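Quick heads-up: structures coming right below.
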Structure I
Amino acid sequence: MADGSLAGVVSLKGKVSEEEWQVRVDLAALYRLAALYGWDDMIYTHISARIPGPEHHFLINPYGMLFDEITASSLVRIDVEGNILQETPYFINPAGFTIHSAVHMNRDDAHFVMHLHSDQGAAVSSQKEGLLPLTQHSLICLPHLAYHDYEGIALNLDERERLVADLGDKSLMMLRNHGTLALGESAAECWTGMFFLERACMQQVMALSCGRENVLIAPDAAQDEVRRQVGRGIGGKLGWAGCLRKLDRELPGYDA
């Protein structure tokens, strides 16, 4: 398993502020959880976090590390221009910078941003109707879900304006022909939103295996009721501690 000395990475514990260290630990946990659930894409997707303070700096994965290798110390500190602000043997993925900087720069509540290319997320993002109101998981997500059309690999900085406009005030997004995105004021909130979205996508793929004409759409009244029930958000704090315990048992070392 990974530790703070992996691939030339030096431990930053005690060398950064307590606030930054906690963000690093939480972000590394998100990477490990994505790997544990099979939602990673080798090295080709991203999760980021804003560092507290007026500088608008944030953390993102070192390009080349697998998600189950990420540690708190290996995460790379950058600014909104993509400049690396620490000594590190790694660089960052430009596509990850484009998507994540757009959200961090324009949403004050986007402390953590997770973007995935999971099989089920990419599958539903490629379906014309998008996420359907088939299951309780999907009904929970739909009031918070936005869509952004595919423009190619996210290397063009001018796409940021269109992505942010499409996101609006939502906390979840389906990136068409691409994957999923979730944001949150905390790692717990970001993770829970993505968990429900990814689970809803998996359930939809399974349900549609019997054909579109054979699935049962949730009644309109039930959809309205769930929309009212989740009006303030999806939450997530209660499950976060358990997720960290699961990591400590099955994929320890993220907090190094």
Structure II
Amino acid sequence: MQIIALYDRWEKTFWDYVNEDLLNHYFFIFDWKLRRDQTKILMAMEDERIDGLMLIYRDYVVQLRGNRDAVKMLLGLLSLEKVELQAPLDCEDLVLAKYGSPKVREEMIMMSLAKGNENIQTTTSPVRLSSNDAEDVLELMRKADPSWWGEMQLDNLRRTMQEAFWLGIKQDGMIVSVGMTRLASFASNIGAAATREEYRNRGYATTIISELVKEILRTSPTAIIHVISDNAPAIRAYSKVGFRPYKTYLSMRT
């Protein structure tokens, strides 16, 4: 087995491989299509067969796919100290052998919804958010998920909000529920969803997810979302709209 960086000669081989399981390789496809200048992809190959892939985005976000031998070889080439990494669940021991005790370690479920299976449910009308709302959104997200949003800087979030589609529900003069997606023609991922604790159990999360799904399915055949496996309320909210579990991954952050 050898490790080869993706370049022109291997484009067709790469696309043939990832399109066999598009959702499992969603981030490889999204980043290589839309953010190639910030993305590096390495392929673990036996002759001309791909056995595994590693994506490195902006020198800290890492995606690993493939069999154990391929993942082990790819990890051996990873020299980053600070990473946000997603890998096959059965390769956890290989990841921990390299990175020890991570700051965050979770089992992450990818859920998917194909067009025609949506069950749109709304209790109110969300509004489109802009970068002008970034301060309120950041405060909400830090409280809802401090492990992942605690280090997010306001300027970075403003840039993110200019690039993505954000919806929010406003009550009592503030944003109480938010969600976002980055729209892509082949499939779109809902990358964030949260509701202030005191405003939960009012159908706001289900409304936000429903409206994001409606927007996604105007241009994409499939919506996906990731949720921590022990977050039962979120799983219930996503299931109401039509999402079903697709695959579970190890998700960690050093």
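Before moving on, here are some points about what is shown:
- Parent structure of the calculated result 15.4, given that Kirkwood radius over Cα pairs in Å, for residues 110-245 alone is the read-out and I, II the choices: I
- Computed 22.1 for mean count of other Cβ atoms within 10 Å over residues 30-37 - originating structure among I, II: I
- helix-only ellipticity at 222 nm (-39500 (n - 2.57) for each DSSP H run of 4 or more, over all residues; to 500) derived as -12000 - corresponding label from I, II: I
- Taking mean count of other Cβ atoms within 10 Å over residues 38-45 as the criterion, the largest value within structures I, II is that of II.
- Which of I, II yields 60, 39, 32 [Cα extents along the principal axes in Å, calculated]: II
Read the figures in this text as sums done on the coordinates, not as results from a lab. Here the structure is a predicted model, which means the values were calculated and not measured. Cβ atoms are built from the backbone, for glycine too; each structure is taken alone.
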